[in-house]
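Asker: Several structures are given next for inspection.
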Structure P
């Protein structure tokens, strides 16, 4: 349960026990136009990592939520590295078990960002223009909020993740009669954006009716269609954005002030630890990229400059997931695949890989799985230690940047 403070009051010779609610987690804008997240009234920079600890031999259906002993061990390691937050894309179906996991992390002083996919990975595709689909998703989100809103370790909510990629039809495409009436591809994308972001806005408003203590964020891939979101999703408190732009984030922090002036959380970013060109693990390059990304995050926060609009960042991800390159082939889930899945020139060190497929989905963990006589155990990579040093004293790295 969320903390409640009790004080004794002496009135007319009678002692009263007064119940004071905990201070809400909130975002404030300063006089210079910067944004800061406040936890228990104190400035809080999100130093987060995405937590989805699927062990070798398992896929995304594996219920890691039940293994509290392993989660407790991870929580200690995460805390030792200097992280103060973990992010989940969605809760466990068993919300009571989800509460327990949030509690385990909070015992170590680690807050939880809880997300919801908003049906993005539903089969068949998500139909955001369909009333029944929308009602079902909204009901599921509000059930989650009702069950978890009182947890002390809860930091905020994120609605969606990269759902805007569905507007072009390239990922989980969907349509509606309203969209189909339009002729040009551009008009169709714009209409889908209006439909989707209006839906997010509706959910955000509903969440605030039942939970006034936690900010609500809009999950989005890059800056794509945020101009529409700025008009249709004004109820959200912050933007939770995914970026894979290599070592730095470019001009996005300044751009957002003109596109959608809300505080931004870099909710997913990272670098894989495999060199697809030289065909070998490369912990040095992963550490170098992640450190550079974090320096950029810090420089654009109010911890560095008053006009900062970045609330912090979340690294993808805690541990490698060996099932991701070929989810349909069970025989490969226990094999650490080294084949690249997609191409990104911002990760220049191995862009010369065959067909330029240099992004290795199974190698993004800052913790690797290592086989031993007892089974698989976790091995922190160099990135784990370099980020620990950065979190302990960022000024040392900013001076040398």
Structure Q
């Protein structure tokens, strides 16, 4: 076993477990045997002193099968109605399964907007911390019944990564219906080989993942890789493993070498930077010259007006803004000290020239390094 993987699992005390639709459903509806097995394993981990947060898919798939629909509806209102129907059965199945082990559960439905707002973000964290202190298992899903494009996470892999960061969890275990990340789709290619450890999520890894779609849920392997990249950037590891195999969670935490382990960066991001980097939706973007890119990525510097080449979009002071290299590749996100109109006036200028151009200089930096998060470093 990879030594870093062993160290991460041995030291994990707060764990997010995400379970995909293909693990939780079967031809006639919910896979009750799988739900009971996963619930039993989670109770075993809790008895061993761990805190577990469960992010569960399956509501949409359960509703589709309960309504005997041939496939997921195209219309958003119908999809939302189907999810509502399925969610009721899903949480009831979990409640019964955990009750067999004298554990209570709590249902939490979230949208991306809940975590983008700082106060609601903190409220959600406080609620989850209280549930964990009471040894109640939080079961989290996206609030599909009210989702719109503006407020949806998009898939539960993204939601699970967000919850992992929100709760400062030690690791995310992503349970799906295949053994991990393969170099080819194992459901179609017999010569596909499992990749046991991913040291860096680059374009090749993303390309491999893009060729392995999901069957029932919104996410496929690519959404899991994007979740892993988000976590690894923040300094948190992730494992993809087969949740249909008996006792998989127990096996992972007793030293069995299953699935694919994604190695995180060595330094963890602070909680506030996690919120900025992975919960806020950019309102615009600035393109930087090579000198500014190097200063931010290699020198740990703030973003100054002198390095800005172009401004995209309209935004106000305090908005979340992406910063990109000269080719438009996004490198990160930060909270801006200037509105878009003013940045257009001062781009390319030295900081000591700002007051003359604007009539005042409230800040030297367009984005201070304390409010700036690197989410993509092409050279690392």
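Asker: 5.8 is what came out when distance in nm of label points 7 Å out along Cα→Cβ at positions 99 and 307 was calculated for one structure; which of P, Q is it?
Answerer: Structure of origin is Q.
Asker: Out of P, Q, choose the structure whose coordinates give P(r) over Cα pairs in 5 Å bins from 0, in percent, for residues 83-234 alone equal to 2, 9, 19, 21, 19, 13, 9, 5, 2, 1, 0 when calculated.
Answerer: Label of the originating structure: P.
Asker: Assuming 2.9 is distance in nm of label points 7 Å out along Cα→Cβ at positions 51 and 123 as calculated from a single structure, say which of P, Q it is.
Answerer: Attributed to the structure labelled P.
Asker: Here Kirkwood radius over Cα pairs in Å, for residues 203-362 alone has been calculated and equals 18.5, so which of P, Q was it run on?
Answerer: Computed on structure Q.
Asker: Quick check: -11500 is what I get for helix-only ellipticity at 222 nm (-39500 (n - 2.57) for each DSSP H run of 4 or more, over all residues; to 500), calculated from one of P, Q. Which structure matches?
Answerer: It was calculated from structure Q.
Asker: Out of P, Q, choose the structure whose coordinates give relative contact order in percent (Cα under 8 Å, 6 or more apart) equal to 18 when calculated.
Answerer: This value belongs to structure P.
Asker: Consider the structures P, Q: one of them gives 1.01 for Rg/Rh (Cα atoms, Kirkwood Rh) as calculated from the coordinates. Say which.
Answerer: The value was obtained from structure Q.
Here, each number is a calculation from the coordinates, and none is a lab measurement. All values derive from a computational prediction rather than experimental measurement. Cβ atoms are built from the backbone, for glycine too; each structure is taken alone.
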